[in-house]
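Below you'll find the structures, each written out as structure tokens.
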Structure I
């Protein structure tokens, strides 16, 4: 019995900001990706009260940032 394995161009480990940015960039470049990480994205981001040093989004809460990540990923079909 032969098992056919799916192939990917890039495996991304982690669903924090860096991993998600890597996934978005790979998708823009038409790469087939597999993303390993927490299904609920980064718990550290979600639990943050206020994030003051995120470029372009001053004083954003963790839950708001998580929602923005999810919307972006959905729009990119990731």
Structure II
């Protein structure tokens, strides 16, 4: 269908979405999805302890962030 219509996969998907809703509604939906993903990442990078589940896997993101933020900051300040 992409070749037939001269569209990329993302272009074809956009055409399909536009058949159901406006561009503004599509953009708002993408913004909501992005915000939920961003919030989950932020929560993960700021939550210490053990991951949920029976394996008792320790969370590592907080410690990695503490190490990386100063390193990134020192690179960008130069």
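A short reminder: the numbers here are calculations on the coordinates, not readings from a lab. What you see is a predicted model, and the numbers here were worked out from it, not measured in a lab. Cβ atoms are built from the backbone, for glycine too; each structure is taken alone.
See the values below:
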quantity	calculated
Value 2.0, calculated as distance in nm of label points 7 Å out along Cα→Cβ at positions 29 and 45, assigned to which of I, II	I
If mean projected area of the Cα convex hull in nm² is computed and equals 9.9, the structure in I, II	II
Comparison of I, II by relative contact order in percent (Cα under 8 Å, 6 or more apart) - largest value held by	I
Of the structures I, II, the one that -12000 was derived from, the read-out being helix-only ellipticity at 222 nm (-39500 (n - 2.57) for each DSSP H run of 4 or more, over all residues; to 500)	I
